[in-house]
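Each structure below appears as C-alpha cells.
Please treat every number below as a calculation from the coordinates, not as lab data. In this text the structure is predicted, and so the values were computed from the model without any measurement. Cβ atoms are built from the backbone, for glycine too; each structure is taken alone.
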Structure 1
Amino acid sequence: MKPIRLFRHLLLPDWWLRRVFARGDLVAIGEAIAASENSHRGELRFVVEASMPLASLWRDVTPRARAVDLFSTLRVWDTAENSGILIYVQLVERRVEILADRGIAARVPQAEWDAICRGMERSFAAGQWRQGAVQAVTRAGELLAAHFPAGASNPNELPDRPLML
C-alpha cells in the first residue's frame, strides 16, 4: 500500500462525486443505458466510485480488481445470456474499467472495451464527464447490438440507473 494513494482516497470529500456527476448527468447516463438496451439483449451497469473502501486500499486492490469485485457483488454476471457489461469509473485514480461477461467476452475482444475506456478517460480529462459516459454507453450498446440484437423477448435484468458509491 502506497501512503500517497491511501491519503488521496481518504481525503476526497463526499460532495466531490456529486459535483463531477450531477443529477442531470446521472439521468442522461441512465437514459442512454435504457435506449441502448432497446437495441440488444445485453445488460449495461454503470458504476462510479469516488474513492475505494479502506479495506480495498489496505489490500492494495487495483481499480481493475475492484471492478471485478463489483461485477460479482452487483451480479452483472447473472444475466440469461451472460451478456452483462460493467462500466466502472474510479474517480480518485481517474481510471475506467469495462468488464464483459463470458457470453459477450467470447465475441468481443478486450481491446475493444479498453478502447472505450481510454476514450472515456480522455473525455474526463477534458472535463466532459457526461459526454464521455454517454459515448461509452452508446459504443458498448453498439457492440452488444452487433452480437446480441434485440429479440421478441428483451427483459431488463439489471437497473439502468447509474450507481454512485
Structure 2
Amino acid sequence: MRLAIYPGSFDPLTNGHLSLIQRGLKMFDKLVVAIAYNPKKTPLFSVEERKALIRGAVGDDPRVETDDFQGLLVEYAKQRGINVVLRGLRAVSDFEFEFQLANMNRRLNSELETVFMMTGEDYFYISSNIVREVASLGGNVEGTVPPNVLEALRTKYSRK
C-alpha cells in the first residue's frame, strides 16, 4: 500500500488543501492528514475541531485518515511506518522553505522522501492565514474553503 502523510496546521482547511488531498489520492492509496501542533501559534480551531472539519470536507472516504502529532514530523512518520510526505507549493517562496525543510527531514531520516505538488491554479493565492484574516474582518471567504468550514468560520467569528 502506498501511504503518505500530508502534514500542516489546517487552521482552517482551505479548498487548496482539499484539492491537494484529492489529487494526492491519485498517487497514494491512503493519505494521513496530520495536524501539527505548533506551540508558537494560537489556533482558531482546536485540533479536534480541525479533524472534524477535515472529515466533513472529505466525506466518508476511507483512504483519508486524520491524525495529529507533536514534535518532529520525521519521528511521527517513523512511528507510523510511513516514508513519504506530501507537500503543496503555491509560489516560489514556498519552494525555498519547503526545500530546506525536506532536506533537513531527509538528514534526520534518510528513508523519508518528500513529494511536492503544485497547488491548483484556482487556489495558489489562498492560505489559511489569509482566510482567517478576511473572515475575522467580516469578509466573504465563500469559494476559498469547503462549505462546512465556511459555516464553522461564520459561527466562530459571530461569537467574537
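Using the calculated result 24.5 for mean count of other Cβ atoms within 10 Å over residues 41-48, pick out the matching structure from 1, 2. Please report the intermediate quantities before stating the final value.
Values: 1: 24.5; 2: 14.8.
It must be structure 1, since only it matches.
Can you rank 1, 2 by distance in nm of label points 7 Å out along Cα→Cβ at positions 113 and 145 and just name the one with the largest value?
2
Say we calculate distance in nm of label points 7 Å out along Cα→Cβ at positions 105 and 137 for every structure; which of 1, 2 gives the highest result? Could you put the intermediate results ahead of the total?
Numbers: 1: 2.4; 2: 3.2.
Going through 1, 2 one by one, distance in nm of label points 7 Å out along Cα→Cβ at positions 105 and 137 is largest in 2.
Comparing relative contact order in percent (Cα under 8 Å, 6 or more apart) across 1, 2, which is largest?
1
As an exercise: mean count of other Cβ atoms within 10 Å over residues 33-40, calculated from one structure in 1, 2, equals 15.5. Which structure is it?
Here the read-out was taken from 2.
If helix-only ellipticity at 222 nm (-39500 (n - 2.57) for each DSSP H run of 4 or more, over all residues; to 500) computes to -13000, which of 1, 2 did it come from?
Source structure: 2.
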